[in-house]
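Next up: some structures, all given as structure tokens.
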Structure I
Amino acid sequence: MSFSRLSHMGALVLLASLSTNPARAADGLPDPTFGTGGAAYITPDDVEARELRPYAALALPDGKILVAGERNKFIPSSPFDPHMRGMLARFDADGTPDASFGNIPGIPGVLVLPDLVPLTGAGMQVIEAMVRLDDGSIVVAGTAQAFGPLRGFLVKLDAEGAMDTTFGTDGIQLVPEVYVHALAVDSQGRFVIAGEKSIDTVAHSYVARFDPNGAPDMTFGTDGGVVIDWDGAGESRGGYLATLGLTDGDGILVGGGYEVYGAGMGSDYAIARLDSTGAFDTAFAGTGWRVFHRPDDSGQIIDAIDRLLPTAGGGAVFVGHYQLDDGQGNTSIETVLGGIGADGSMDANFGSGGDGFQPVAIAPGSFTRYATGFVRQADGNLVASISYVGPESSFLAFRFTPDGTLDTSFGDAGIASVDMAPGGVFSDPSALTLDAQGRAIVAGMAERTAPLYELAVLRLTHDDPQADRIFANGFDGTR
């Protein structure tokens, strides 16, 4: 996963000119009712934490915002080693850190998980995904690694962050030799994860399912998991899954990248659809999976799906990245949207090129762009957050209509770009969700004052097109 820096040339200022027409709320501007000018922060104390970075976000029914990721602390005796633990943080609906939540004195709103793999020395324990159950409990998933054996994990917490000891072993279910990047809960309360499984030092795309108590679901795949080798070549080619979504009947869509050109030689887009047993759904692309690239992607071999959302009947829309060569020896990683039909073929009605793809021109001058979040508003519009490296620094999001057209009513001609560290060093978005009013909530990290990496949350306005324009202040939509 890449984490980046920087911004769109038409950047929105954070504290001024947010809404000049009180009779109508615009979409995709910093929400002045949240935090300060739309932005809220939790600042580390540089004792228990130097860095707070979220990778997952949820809007709770009471309007509060919950994020999850990692806390890193600085220890002088080992200054170059990671000291990361799983972290959750909660904000009140107005952007104030929720002082009723957490376990770190001096940093209100922050809860740090215990060592999930004690005595192994794992220095990187990072939450990447999170779901909320109907009873208000939370399940998070991620990976423990570095200086210890590789372990994926699932952890169940109650609504206030206490470990649910009825889940797994004392609230923790470990998954040996697995990286976990994505998590979903199906109609039976079972937990589905996607990521990679290390087999003979090669990372293979991997999906697994666990019962509501955290135990591996032995009715799924082989011993509860499915290894996807994509083309079945039997070679040592790596694959990874960055995202998943559930379809009708508890089917599973997963997406990522596969080294179709050979080990270490780049990747193509990879997507698969499994049925509820973990078998490939052969109604999708004839095999249940596809590895593909854009028709005009000649010679470009850094392609992968970053995030996907299921569509009716088992298709998908996705946001991903691809390599672009300017013909002068300079390459960059660019953003693209794609639409896939229920039969696994590209949806020719999606995008403007007739091939199911829609490249997105964002962040001029940058050289990497990766999607960190992808959500669908109630009207079907698609919002994505983008992390990128370039000459500036901001939280970046864009919105497209359901057919793949840039929605110019959002932000600045379709793109919202907000510097979350004005006068500071950088800001970088790493999670995205929607609240009950359809407002996009972008979470990430900001370095306003070195060396502290603050947890930063931005809420953008959302105008309900069906509401009375005179009184509208932006509501509508569900996640």
Structure II
Amino acid sequence: MTTPQEELLPATRRALLHRIALAQSEGRAPSLVAAVVRGGQVVWEGARTSVDGHGPDGNVQYRIGSITKTFTAVLVMRLRDEGLLDLGDPLEKHLPGTGAGEVTVAELLAHTGGLAAESPAPWWERTPGTLRPELADVLGERPSLHPSGRRFHYSNPGYTLLGALVEELRGVPWEEALRREVLEPLGLDRTGAHPDMPYAGGWAVHPWADALLPEPVEDLGRMAPAGQLWSTTRDLARFAVFLANGDDRVLSAGTVREMRAPAAPAETADLAAGASYGLGLQVQHHDGRLLVGHSGSLPGYVASLMIGLEDDVAAVVLANCTSGLLTGSLGADLVRIVAEAEPRIPEPWRPLKDVDPAVLELVGQWYWGTHGFALRWTADGLLSLAPLARAGRRSRFEPNGDGTWTGLEGYYAGELLTPVRRPDGTLSHLDVGSFVFTRQPYDDEAAVPGGVDPEGWRGIG
């Protein structure tokens, strides 16, 4: 999301407006505001309101609920990148005495720590945080419901623990760390823990009558890292660009890519829906399109941030109703409308700047047993391994500087690709995570595990 592009076509803009108008009308939202990002910038904004002359714009704050969790996850990943913690560390190592100390940092980020979904009654979203002044008040007498690491179980108290971890290692309140380390560097000056005019009031809409009831606005106290923040579509649009590309002032591109990768075992229903969870980000397939981001809700508000990385399109939706409007589906639809109406224009093909003969020797057709693969060297300096057939394992590999390469994704993520040479220096085969890739199927001149029958290939007479 870095290449500036022209504004959307009129037909696309009308389709987007129609979609949010339908959502606001059928969802009976007092107001709704949305934005679409492409090429690193906002290319469309739209709003609908039930009050003439008072339509929101991209500068009006709404509460964003659990999108807050992604901001908290960014703070935790910064601690990891600075070497102050490891994702495999048990919480007890840095924050002792919680009663949930065996759960690891990564498990808390991915909601696989087995912790309860909510804090003990009364419902924390509609009551003041002063009722839960300590972590023990958030966790209750039975903080764990499942064995850690075994299943995805969404946990709001888990992100309270992560916020407390940030405070422990930074020595400042979560809100101050967030402002200093994320909001200010990214220019998110309309995002914060408390509303700042102009902002939309939160409403409940009667399920059987077109009547409204104001929702209370509570300071969530200890639960703030799970859902406290207020923001705008314009600020969240900038945040979406960051989650797509990274920003070295906050997190590198590699780290945000790590956050986007599925990290939690999916439940059966989630598998059917194509949904998973990364390190602070929701991951889902919608209409055949991979989307990452997060949804959010608190009484009076619903929110969604969705990023289609392959399409270079992101959408933000904010509304001020407790229920009735599915912002996640709406955000996914906004991405789809732009992606289908105006497909991403590929960057121009460019050749390599420098050609190393030793690397050029590696490219071409290889066989793992009888499975055919193509190895290509691309202009970004990576090797790309892909099956010749439609199905099969594929990965890109980055150079290590010593002649070996490390897999970046899929089955070979983290595995080494090593060119193996004969005593005379000629290339024999590739060792990819112990698998031998040869120039011919079961090449008898390479070190094929188990050897090759000396009579070679034959028919059946």
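In this comparison of I, II, the computed figure 145 for volume of the Cα convex hull per residue in Å³ is attributed to I. When mean count of other Cβ atoms within 10 Å over residues 76-83 is calculated for each of the structures I, II, the largest result comes from II.
Have a look at I, II and say which one yields 0 for helix-only ellipticity at 222 nm (-39500 (n - 2.57) for each DSSP H run of 4 or more, over all residues; to 500), as calculated.
Numbers: I: 0; II: -7000.
For helix-only ellipticity at 222 nm (-39500 (n - 2.57) for each DSSP H run of 4 or more, over all residues; to 500), the value 0 is produced by structure I.
Computing FRET efficiency 1/(1 + (r/R0)^6) of positions 44 and 396 (r between Cβ atoms, R0 = 25 Å, to 0.05) gives 0.60 for which of I, II? The structure behind it is I.
None of the figures in this text is laboratory data; all of them are computed from the coordinates on show. Note that the coordinates shown come from a computational prediction; the quantities given were computed from them, not determined experimentally. Cβ atoms are built from the backbone, for glycine too; each structure is taken alone.
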